[in-house]
Structure I
Amino acid sequence: MSGPPPELPIVLLDALMPTAQRLVLNRRGSMVWEVKSPRGHYAVKVGYPIEATPDYPAQPWTALAPAREGAVLHRLGVTNFAYGEWDHGTWNFQPWHEGPDLHELWQPYRTGTPLIAPHTGAALGCAEALAELHTKGWAHGDVQPAHFIIGPERTHLIDLALARGGHVPEGYDFPFRGCLVHYEAPEIAQSVLTTGEAEPTQAADIYALGASLLISATGWRAVEYPDDAPRPVQRQAVADGRRRTVRAPGKLGELIEAMLSHAPQDRPTVYEVGKALS
């Protein structure tokens, strides 16, 4: 997919007839546009396979991720979206959510001297968004600060391509092989190391939310490993529980510590997190 700037596939141009479009992301087998059209204001996702390199194997699943997310959105009862296929993979479009992500919103807190405790309203909004998904019987599988969009009225939890909890058409499904290691729970990391795959769980989502709150509030990830360490080395550090000593300030720090408990059964539920924050 190298060469000139990417363009929206013809099928999406025909469906949306954009009046304005902006390329937001183009990396790791995924392109995302912000598109305004007579039909509405959308996030448009287009997937394509990642080709093999001398250092990394091919990743064909990225071509399926937009359609898989579309199938999840359908199961969750979301409206005003669509998904389908194009020449190199799959696509979806869904409502655009305006606002900063959690990491962006809390930037002033982690750069102050000394660190001050963030206002917990945003953290509560993240917990409420995750609780909405958990209530429907799903686990997100890829909770991270960039996936919480703090809107003017509510917080939106986005990027559901890895979610598990209901039927997904076989042609669009693929195994879960972990997510961004900074936010992987120890049991997920260990399973990926041992078998190459894992099963997202709501308890793992809680760990990821705790890690997201920690790095957004302090700038530090939960587990210590070299920045340039290979992925298996990172995962082994997570599986072994090599936690940093850094804590978020205030009562938020105590809650995050519980969320980052090594054993899944020792973590609070999302409802207990919400109660503590409110």
Structure II
Amino acid sequence: MKQTFTDISVNGEAISPELIATEAQNHPAPKGKPGMAWMAAARALAVRTLILQEARRRGLAASPIELAPGLWETEEDAIIRQLLDEAVEVETPTPEAVRAAYDANPERHRAPSLYEAAHILFAARPDDVVARKVAKDQATTVLGKVKAEPKAFDALAKDHSACSSRANGGRLGQISAGDTVAEFEAALATLNQGELAPEPVESRYGFHIIRLDAKAKGEILPFEAVETALRSALEKAAWVRASRAFVDALAEQAEVTGITLKAA
């Protein structure tokens, strides 16, 4: 049965289903639930309409800025930015507030851990189901050989790995956060020095047999090293809260039909 949606308008200004359908492509949703993307898109467009209406009420004229060489804001984006700059007031966090945020959770300011690791990669494209199955089976078989004879890792890497590191027995050298894909990093974080991942680790590249050779946990950075970045983060968080409060206030005074803006 085809899903239908109520017509949506903000203060009498209609938002077309075609525009919502186009915007929905920018809002991921669980498989089989396209309605969630549609509703998220409708809310986003309703909020945008509400802000543009307020900008027009205030008589703002667009003054686009150059975002990058040859890349300029659209007039609507410029007006939205100008309105928020004018209407949203954010207090700069005090030195005491910045220090308190650091002291509340110093662990958040730990330097990245460093790893020395080796791997054997069985490559397969993410969209090739058959190749993924073959790669996993091959990785499982070779992992069994490594577990039975750990000293054979280098030779097996040279014989089987699809990574250029095979020439060095699969050794990747020293790596840290961001140097590998998330699945690989997550596996490293669970291993002790000298330990093998118990099962092949899947990533976008295929399946990896992973060995952790050394690990140095990052130290907690001193307050002085993170003060500027932490202050900036607090300012951004405060701006987000203030801008949401501004939009909520507009929504309370608006006549919105077909959707609620509570989740916007």
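Read the figures in this text as sums done on the coordinates, not as results from a lab. What you see is a predicted model; the values in this text were computed from it and never measured. Cβ atoms are built from the backbone, for glycine too; each structure is taken alone.
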Next item on the list: For relative contact order in percent (Cα under 8 Å, 6 or more apart), find whichever of I, II sits highest and give me its label.
Entry: II
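Computing helix-only ellipticity at 222 nm (-39500 (n - 2.57) for each DSSP H run of 4 or more, over all residues; to 500) gives -10000 for which of I, II?
Derived from I, not from the others.
Here mean count of other Cβ atoms within 10 Å over residues 160-167 has been calculated and equals 19.4, so which of I, II was it run on?
Here the read-out was taken from I.
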Check: One of I, II was used to calculate distance in nm of label points 7 Å out along Cα→Cβ at positions 32 and 128, giving 2.2; which?
Finding: I
Checklist line | Which entry (I, II) yields the derived value 0.99 for Rg/Rh (Cα atoms, Kirkwood Rh), for residues 144-231 alone | finding: I
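Which of I, II yields 7, 28, 35, 24, 7, 0 for P(r) over Cα pairs in 10 Å bins from 0, in percent, as computed?
This value belongs to structure I.
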